[in-house]
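Trainee: Structures given as structure tokens follow.
Each reported figure results from applying straightforward, stated rules to the coordinates on display, with no laboratory input. Quantities reported herein were computed from a predicted structural model and do not represent experimental measurements.
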Structure P
Amino acid sequence: MTTKSWRYAQYEGIVQAMRELGEDTLVFQGGPASQSFPNNPTIDLREEFQGSEGIDAYTHIDEIWYTGAALGAALSGVRAINYQSLYMANAYMFHLIGQHAGKLPHMTGGQALAPIVFILHISGQSEGMAGQHSDYECDTWYMSLPGVKTIIPSTVYDAKGLMVSAVKTDDPVVYLDYGRFPGMTEDIPDDYYEVPIGEAVVRKEGNDLTIVSSGGGMPPALEAADRLEEEGINAEVIDLRTLHPMDGETIADSVEKTGKLLTVDQSTYCLCPGSEVIARVAQAVPGARFKKLARPDAPPSGALEQFRWQIIDAENVYDNAKYILS
């Protein structure tokens, strides 16, 4: 176990997944080809994979062409990672990912595989990002695309383990990268490990209420659960980790036990991931009670106080949990 940063863990996952596959061809576009962290060996993708093409240039206005180049490389048979470092840049690639990466493997009967990982940053309504870059609703966009797997880690451990699984799969994967997490550090294994795509995890066990969230919604959900515990209320907190395919069984089992479900999302209210969670549980657990918490269906405000009001925090989660329990 060694202390590692969010970003370093991701790079370590890339290297270890490629070693496990026994491959040395990697196309890495849109981000730095090396990564370092104190007391850990520097990771250099160019040195590790002699045949790789790493692009260090942060040419933000060119997201479309290097996304297309990475996708073309993947369709030709090499592993590809498309690293988008600008918030909201993902909006420009939606067509390429949905119409081509997700559909071509199915249209060709599996002859044209697309082993590519799209690492897309989401800011989560961060102050100072400007309204057009204060996004999170792309979790809803990408989880709805057929043929595309969509993952969203919330811990350093999962940042590495899900990256390993994403690199190893032959399916296109959208890896949603919450902008406030790269400064996070955690003790994680040095050795190779995988976090399976499609499996949610129970972060905190309880019997009184089920709280389901993902990505940037997990810190306030866990903070609210701790506050509820001080009052004798035991909330079970589930981290989706994968938005598509969604692990409905783990959620339904929890709600079957608690009878109450609160979903927490940083994205806008309409059709947020919590909407799909509630729809699945409603079919699987008759008689359960539901409450959905998400950002208002409005663009981020230019007024700082209103901007802050729109953000989902632990106080919001606590108040909604008390409401559904009343």
Structure Q
Amino acid sequence: MKFDLARLALLSGLCLSIGASAQDYPSKPVRMIVGSAPGGPIDVAARVVGQKLSEVWGHQVTVENRIGASEMIGTEYVAKAAPDGYTLLMVSLNPFTINPAVFAKLPYDPVRSFASITLATLNPMVLAANPNAPFNSMMELVAAAKLRPGDISYSSPGLATGNHIAGEWFAAETGIKLFHIPYKGGPAAANAMMSGDVPLSIVSLVQVLPFAKAGTMKVLAVTTEKRTPLAPDWPTVAELGVPGFDAAVRAALFAPAATPRSVVAKVNTDVNRILQSAETRERFATLGAEPSGSTPEELDAVIAKLRAKIAQIVEQAKIKAQ
């Protein structure tokens, strides 16, 4: 009995400690680690959210870029950080979905090393073509590719990027074969398509929006399952005949595993409130992003679904990181 009472006292003290930590959190500055370069969609999401959290919390949220190795440098850093809520991670879903499929070994466990907090933003991609390409719609592209398997090339920002995966996913679902040409970054991939070096490209919507309006490229489809409010007149791959197709660059927020649930819940509540504000939505719209938000469980479900699908695509297309 004494042993049980002692355990009960210990557990009660632990619960009080966790509750107090959430009630007092944050009591000092918070770092938000970003695994990609400044100015990109993930970095932008982190800076918008971080600025608003600083105002809400009364403590500075600083964004720190630890870039490289397909976001693994920043991801590993947070995986090894103290699980106290003062080091957070804003990354794409790639470290949890693409990286496990294309790298033989990871410096973190994509399932056990983190506590999911919330989805933050969604950046749609588009299937875009050179104005002189011999197809004017997604269905015409599919028909042409079936007549000439592997002859139609498409550009992406690089091997094993989300854009590359989206291209192979599209090809697999439509029963065609395209030839992938990786470039160094989104602007280079888009420029290759606009100059006619390749007839097709999968690039971010925000990159092509002004060119599409000017008529220097034609958008065949948006890669998100639902139409984006950023370009509501553009059809999606899903509605044009590939049900369930949903590829986008998603920014999400994580904490190290073992971070108190009450702290995770507080960050989730505050970030989701920020994402739902009209001011934040308007700001993200100018940056080509859609604020999303989620529960931790919904984020886990999205990751699990994408991880399984991407593993299948990578295996079929024989994609390996270099």
Structure R
Amino acid sequence: MCPRYKPVESPDESTLFPYHSLTPPTTADIYSARTVIAEYLPETALVYCEWLSTELDADVYLKREDGLPTGAFKIRGGVTLLAELAEQFRDTGLVAASTGNHGKSLAYAGRLFDVPVVICVADDANPEKVNSIEQLGAEVQQHGHSYDEAREHAERLATQKGYRYVHSANEPALIKGVGTAGLEIVSELPDIDVIFSPVGVGTSAAGYCLTVGEVADADVIGAQAAGAPAMYRAWQNGTLTPHERTETVAEGLATQVPFALTAGILQRRLDDFLLVEDNAIRHALRKMLTEAHVLMEGACATGVAAALQYGERLAGQTVGIPVTGRNLSVDTLQTVVDTI
């Protein structure tokens, strides 16, 4: 039987347990994770985008993480964490909170490694993502009116039931896993100048900082929805104070709490950070669908919107933008189509 763990002191307003670490992974750690990832996941394509290249007078490449089995980049982190999961948790299982893609990644990895998984989501969670999580074999518990209320429920379950709580950001294994995408980019495009990464809890941007930033010496630019600026405020002001509320079409970025591990990495290495309004995110969704024929989530379109916001400053440069996920809700897709 798995021992019960009590929370320990945390520098942010989320719950940490003794098995969590706030020591950032190194670039060497991410190279090691790449060996693990190669056993279970394919490399994703790096594709030249004609429309964005013309629009920005630059060479723009899309890292097609939407081609992964769950349709989103987070599966890299889930597989890495489950591959190194302590034996004591393999029967009891995992619990986590998610707006969708984090939960899908853990559900997929749990099935892959035969570990039970419980995912907590808000009452109004994207129903398509909830169904996908359940189809992958995880138990879904709906709780609360927001991601953060679902997260607090997951933290309580970890204390009460002895589950291994998978934190959304304070998990070096998640950063190591998602960072492997950056190593793939550097291998194929060593002369990259700049990469734009959407920021929700910050694992993707942290991974790119430790790979594309460190190995290729490229600028790493974060992009967050203006209606959910918790991590932006942490980066700008050096504070882990939660934001009062989140209001954005980019559901994958809708967290009120900035997290210590990823915030620290971004503060040290992120070269710039932009806030993007929802109208710019919707515009990016429409243009990527109609001009580049790429379907992406609102969270993913935030990176495109930030690149468009940078505009002529990118002229002549080699630019990378990850297509972090394709799991757009039917309702949001219909809204996008109706405005074309």
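Trainee: Using relative contact order in percent (Cα under 8 Å, 6 or more apart) as the calculated read-out, with 21 as its value, let me know the right label among P, Q, R. Walk me through the intermediate numbers first.
Mentor: Values: P: 16; Q: 25; R: 21.
For relative contact order in percent (Cα under 8 Å, 6 or more apart), the value 21 is produced by structure R.
Trainee: May I pose another question? So Rg and Dmax of the Cα atoms in Å, for residues 139-274 alone, computed for just one structure, reads 17.7, 57; which one of P, Q, R is that?
Mentor: On the way: P: 14.9, 47; Q: 17.7, 57; R: 15.6, 50.
Source structure: Q.
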